[in-house]
1. Could you tell me which structure in P, Q was used to calculate semi-axes √(5λ) of the Cα gyration tensor in Å as 26, 22, 21?
2. On FRET efficiency 1/(1 + (r/R0)^6) of positions 26 and 146 (r between Cβ atoms, R0 = 35 Å, to 0.05), which of the structures labelled P, Q is highest?
3. A value of 21, 15, 11 was derived for semi-axes √(5λ) of the Cα gyration tensor in Å, for residues 66-161 alone; which structure in P, Q was it taken from?
4. Could you tell me which structure in P, Q was used to calculate P(r) over Cα pairs in 5 Å bins from 0, in percent, for residues 34-121 alone as 3, 10, 12, 13, 10, 8, 7, 6, 6, 6, 5, 6, 6, 2, 1, 0?
5. If you work out mean count of other Cβ atoms within 10 Å over residues 58-65 for P, Q, which one comes out largest?
6. Supply the structure label, taken from P, Q, corresponding to distance in nm of label points 7 Å out along Cα→Cβ at positions 18 and 282 with the calculated value 4.1.
7. When FRET efficiency 1/(1 + (r/R0)^6) of positions 10 and 258 (r between Cβ atoms, R0 = 30 Å, to 0.05) is compared over structures P, Q, which one is greatest?
8. From which structure (P, Q) was relative contact order in percent (Cα under 8 Å, 6 or more apart) calculated, if the value obtained is 17?
Structure P
Amino acid sequence: MPRESFNDLQAFLAVARSRSFTKAAAQLGVSPSALSHSMRGLEERLGIRLLTRTTRSVSPTEAGERLLRTVGPRFEEVEAELAALNELRRKPAGTIRITAGDHPAMTILWPKLAKVLSKYPEVKVEINIEAGLIDITAQRFDAGVRLGEQLAKDMVSVRIGPDIRFAVVGTKSYFAKHGRPKTPQDLVTHSCINLRFPTHGGLWAWDFERGGRELKVRVDGQLTFNSIFQVRDAALDGYGLAYIPEDLARPYLSKGQLTWVLEEWSPPWPGFHLYYPSRRQSSPAFALIVDALRHRKR
């Protein structure tokens with residue numbers, strides 16, 4: 001619909017409802033003569049008279065009454081929706097979609113979100129578990145989660161977790177049978193449990209650093225998963241060595257179910273960050289979620 005016709009229909013509704021050019025003109029903020037001119041233009045384009053004019057009053061014709069009944073409610077729906085959108089700017093409401101790996105989703109996102117979502121029932125959160133990196137803009141996600149601060153152009157980064165260390169762990173029975181690796185290079189002779197990133201199909205290289213020396217080791221073994229929790233569980237069952245976040249290993253290390261090797265090669269890395277497009281207009285709901293997830297040092 002041409003913009004001119006849209007404006008004229010709004011003007012017609014004001015005149016038909018108020019039965020007065022003067023009152024409708026005051027409501028719309030235009031002059032009565034300009035409003036009358038708009039109505040004549042609308043009637044000429046439609047080829048039918050919509051209003052009956054006298055020196056004392058104005059009223060809709062049969063065609064005008066029909067237009068008022070059919071078009072009027074639709075304009076009211078539009079106005080109501082615009083009012084609802086305006087309300088969204090003032091209070092948290094709507095759906096926020098986040099993509100994250102299983103580890104941050106379970107250990108950071110959910111514990112933090114669970115504390116605030118019960119207070120805001122009109123805020124909905126969708127968490128997509130994805131081990132690899134995806135284009136959040138193309139996939140229509142509001143935000144994503146990844147380790148570190150290395151982000152694509154036009155992305156904003158907000159830290160949501162503490163520094164993180166990765167541990168090479170295995171069971172005592174595994175080490176009794178295969179020995180312990182003394183350097184990261186020794187891992188190539190061990191049975192290691194791999195993690196595959198589904199988005200690009202690659203296996204995760206194990207990262208190490210010591211004294212400014214950085215190493216990436218490609219390992220091999222009988223098992224490969226796309227979930228870090230399955231990697232941990234396979235290590236607990238004695239199927240090989242796993243490279244997992246320290247917080248996932250810690251409960252089993254304290255009980256003696258797992259043993260950490262090459263610990264001196266495991267420095268802390270920047271923790272998980274929430275990232276989203278810098279051009280994104282922040283809604284109250286999105287601002288609420290970002291604030292709830294933000295990492296605060298204790």
Structure Q
Amino acid sequence: MSDPGAANALDELIEPAERLDELARGFGFVEGPLWHPDGYLLFTDIPGNTIHRWSASDGVSVARSPSSKANGLTFDHEGRLLACEQVTSVITRTELDGAIGVLVSHWEGKELNSPNDVVVAHDGAVWFTDPHPAGRTAAWGSEREQELDFCGIYRFDPASASLSVVADDFRFPNGLCFSPDGSVLYANDSLGMTITAFEIGVSGAVGARRELIRQGAELQVIDGRLVSSDPDPTGFDLGFPDGMKCDERGNVWCTGPGGVWVISPDGERLGVIETPEMAANLAWGGPSGTTLFITASSQLLRLETNVRGAAL
């Protein structure tokens with residue numbers, strides 16, 4: 001579905017005849033899609049406590065179980081897997097020999113809330129979001145009290161092992177992605193229903209910020225359920241900002257009401273890729289790098305596009 005006036009822009013990115021292809025179903029709630037250069041996709045099933053692997057030749061298999069209810073995944077510049085683990089509230093790094101170690105676990109002596117999504121910048125720094133309360137519930141992690149009094153966006157420098165807070169005023173910081181040249185960090189707030197753009201300097205310094213787009217009225221958590229503050233929440237139950245990636249042209253592709261929103265760098269909504277279930281995350285991959293994989297609740301979906309993801 002494309003917005004009036006933006007159809008031509010979206011048609012340049014996705015051929016009008018293309019349709020979603022279901023690759024697998026029956027999962028608890030899938031997240032964290034990540035394409036490996038060797039030709040397979042990794043993705044997580046949070047309540048299923050498993051990291052899965054999918055390939056065109058072998059279909060779906062188990063890559064790691066238990067996974068500490070891992071959520072977001074990425075690779076560092078050496079090809080090591082970074083995983084946001086919600087049971088333990090840490091980010092782990094899997095070495096090339098398979099050994100798993102903890103990369104980040106605390107801020108000023110207190111446990112992180114529940115790392116959710118993670119990206120690696122041009123300089124190798126690891127940026128991640130740390131919301132609450134998902135990973136501190138039995139369903140999505142391990143039930144325990146929150147130690148920090150804020151939900152943060154962080155930058156971790158592996159070379160110096162230093163951790164810094166980038167933002168502490170998001171209600172539920174979730175998805176992250178960089179612009180193709182690394183000069184802009186996009187971060188979304190699931191409860192605020194917004195995507196924010198941060199200017200990033202060469203040394204990783206954070207500059208000015210602006211609201212890129214607002215997807216709808218803010219959400220509230222009532223009795224463990226997300227409830228819209230809009231008395232007539234059109235399409236709210238179909239999604240909110242969660243997983244997010246930039247394409248090679250600088251467009252932002254982010255989950256939202258209805259499926260996956262495609263947004264220009266200027267904040268114009270070019271259209272929505274409608275998904276049969278609530279979309280949670282996405283990633284490019286495939287032989288040519290133009291295949292978009294979407295994790296949508298119990299399903300793993302695929303869509304051919306005319307663009308590749310931004311390469312960092």
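1. For semi-axes √(5λ) of the Cα gyration tensor in Å, the value 26, 22, 21 is produced by structure Q.
2. Q
3. Q
4. The value was obtained from structure P.
5. Max of mean count of other Cβ atoms within 10 Å over residues 58-65: P.
6. Structure P accounts for this read-out.
7. Q
8. This value belongs to structure Q.
Computed from the coordinates by the stated procedures, all read-outs in this text should not be read as laboratory data. Computed from a predicted structure; not experimentally measured. Cβ atoms are built from the backbone, for glycine too; each structure is taken alone.
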